[in-house]
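We did not get these values from a lab; they are worked out from the coordinates using the rules stated. Everything numeric in this text was worked out from a predicted model, so none of it was measured. Cβ atoms are built from the backbone, for glycine too; each structure is taken alone.
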Structure I
Amino acid sequence: MRKLLLLAIIFGFSSSIQSQKYSKEVIDSMFVIAKKTQQELAAPKSIKIMAVGDIMMGTDFPNTSYLPPEGKGPFDDVNSILTNADILFGNLEGTLTDEGENAKRCSDPSKCYSFRSPEYFGKYLEETGFDVMSIANNHIGDFGPIGIKNTTKVLTQHGIAYAGVFAQPSTIFEKNGITYGFCAFAPNKDCVKIHNLTNAKKIVIELKQKVDIVIVSFHGGAEGLKYTHVPRKTERFYGEDRGDVYKFAHTLIDAGADIVLGHGPHVSRAFEVYNNKFIAYSLGNFCTYSRFNLSGIKGYAPIAEIEIDTDGNFIKGVLHSARQIDEIYPFIDDKKRALKEIKKLTAEDFPESKLIFEDDGSFTQQKE
């Protein structure tokens with residue numbers, strides 16, 4: 001139907017041009033209108049954004065024993081889901097660099113959690129179809145400025161947008177006729193700060209003036225089994241201010257953000273829909289090979305599939321449950337443990353969102 005309408009417009013213009021004498025300016029204007037109509041007809045009516053949590057595909061620091069054996073790709077067992085995304089997001093928890101010295105002070109390197117994934121690992125992210133990644137977290141600076149520089153170089157080489165460090169607080173990219181703005185925040189050194197709401201709002205407002213959809217990512221909140229709930233106040237962990245992620249998410253949606261994606265606690269947290277915009281407060285660990293504690297709920301690896309309209313409003317979602325075991329890349333969890341956990345946390349933390357989860361993982365917002 002769209003093609004027929006477009007052909008009718010173009011044919012009508014062509015017939016008018018043949019039967020009447022128009023100035024060049026009028027003719028050019030007609031074809032501009034036809035081109036714009038073509039773009040509007042081709043634009044999608046909804047967008048499927050998929051988001052996952054922390055990704056660290058293996059590290060050669062302190063030695064190569066923490067790299068996976070060759071042969072199996074990190075996302076092989078979940079690619080059947082991930083490759084269906086219009087936009088695929090993840091948090092790169094570490095660096096992609098073949099050089100650089102450990103920037104942390106550790107008397108025992110075996111107990112020093114610094115992550116240096118070989119640069120060739122970038123191909124796995126591209127093959128799976130990651131479109132955009134946060135590099136705002138406590139591990140992007142593990143190997144100093146050269147580690148950050150090489151990480152951004154590798155992501156650029158593989159066509160993956162990124163943001164979150166001082167050199168690149170935000171980015172703009174286009175896909176399938178939709179223009180996206182992305183920004184990322186964390187409480188950590190080298191990163192755009194989650195605490196500075198004035199600056200964060202400024203970044204979002206500026207992006208909103210230039211793009212169709214604004215995606216925000218944050219690395220924040222306390223870590224571990226005791227911190228699965230969103231407390232709606234500033235969280236401190238190991239004496240560090242990890243931000244008030246509830247206030248942060250709401251403030252940036254009020255400023256123009258369309259979707260907010262959280263990570264950092266290494267466990268799953270609740271979902272919320274606020275002013276028709278979707279928030280994931282923590283997507284936990286997703287693809288973290290070795291060096292991570294994946295016991296219990298830390299091994300849950302949710303995949304959030306969110307459908308939004310072209311104004312950024314939440315339509316519906318699907319929560320795909322994956323799981324990790326130490327030195328085993330993510331795989332689909334038939335027991336759907338991530339779904340059960342996030343369903344429970346969402347009901348407890350954000351009952352006002354009225355999100356209804358079905359047994360197959362689909363969820364919608366109950367209307368009044």
Structure II
Amino acid sequence: MGALYRKFLKPLFFKLDPEQAHEVAVKGLETLGAIPGAARALAAITHLSEEAEPVELFGLAFPNRVGLAAGFDKNAVCWQALAGLGFGHVEVGTVTFRPQPGNPQPRLFRFPEHEAVLNRMGFNNEGAQAVADRLAKAPGPGKRLIPLGVNIGKSKVAPLDEAVADYLGSFQLLADHADYVAINVSSPNTPDLRKLQEESRLRELLDELCRCNARREEVRLGSSKPILLKIAPDLSHEQLDDILGILIDLKLDGIIATNTTMAREGPFADLTEAGGISGAPIREMSTAMVARIAKLTEGKLPIIGVGGISDPDTAAEKLDAGASLVQLYSGMIYEGPFMARGIAKALSRKMSDL
């Protein structure tokens with residue numbers, strides 16, 4: 001499948017503007033997911049069956065260790081079809097409380113010679129209510145082929161002092177439809193968003209979300225949901241230490257490491273385009289972040305490793321560093337939509353040999 005993509009489909013996609021190619025891919029998968037039974041039939045083909053034991057994490061069963069990172073299915077329109085491509089979970093979003101168009105185009109750039117992508121999308125999405133309404137019409141938690149994560153971020157129009165209320169609004173609308181909720185405070189493309197990684201602001205935000213989560217169960221509005229934090233790869237050791245202290249204190253369920261980088265190093269030293277870089281250039285820094293988190297938390301905080309995964313070796317690198325699951329996105333642009341199954345199969349064999 002990978003060879004077929006690289007020989008025939010990739011050249012066609014790469015003739016299109018990157019965002020246009022993305023929209024074509026999402027629309028195609030949305031169409032596939034709308035065909036009754038199509039996603040389930042495809043999943044039966046791509047499922048690893050006896051080759052993989054489900055991974056138990058956050059009280060959920062993941063059929064394999066490879067997930068799709070947030071950013072691809074921003075509005076939760078094609079995640080059911082993605083289950084048929086061999087992913088063990090899908091994270092939709094980032095979703096904001098208010099609908100927003102995102103940043104001006106062009107805002108997505110490929111760097112094929114470096115297997116990299118730069119984006120400054122700016123959380124373009126239809127808003128939490130629209131996404132909640134859409135998910136309400138689809139199979140819910142416990143009735144899906146794979147777990148579904150919902151990634152939420154701050155609306156651009158919400159100032160920092162209203163960020164908590166903004167996140168809470170999204171959480172209250174979307175939690176019932178999610179298997180887990182990821183809190184995105186690390187995108188570089190919303191002004192001041194990364195300031196929410198500062199100790200005092202982050203503690204207030206996560207504390208309120210955890211309280212809201214607990215109240216849902218207490219008043220029987222719904223079950224509590226695993227909450228994970230998605231962090232940037234550009235944090236200093238001191239900043240990371242502060243963040244991990246908060247997560248341990250509040251008993252957060254896990255961490256996603258990492259988002260895109262603002263660093264401009266090596267071949268990108270003279271790059272003037274604003275935005276976050278993903279793909280192969282962030283592989284080492286994200287793996288180092290995973291390793292540091294695992295060491296500082298003594299392996300007690302579950303980690304989803306993200307950044308520069310393009311094959312079984314780069315995925316295994318994240319697991320060896322301490323991650324329990326991995327996610328990819330940019331790699332799929334270069335290697336094709338079925339790469340998840342190949343990686344998951346290789347990882348399953350590796351884990352069974354341990």
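Taking mean count of other Cβ atoms within 10 Å over residues 129-136 as the criterion, the largest value within structures I, II is that of I.
Computing distance in nm of label points 7 Å out along Cα→Cβ at positions 105 and 305 across structures I, II gives 4.9 for structure I.
Tell me which of I, II gives 1.07 when you compute Cα Rg over 2.2 N^0.38 Å. The structure behind it is I. When helix-only ellipticity at 222 nm (-39500 (n - 2.57) for each DSSP H run of 4 or more, over all residues; to 500) is computed for each of I, II, the one that comes out at -8500 is I. A value of 18 was computed for relative contact order in percent (Cα under 8 Å, 6 or more apart); which of I, II is the source structure? Here the read-out was taken from II.
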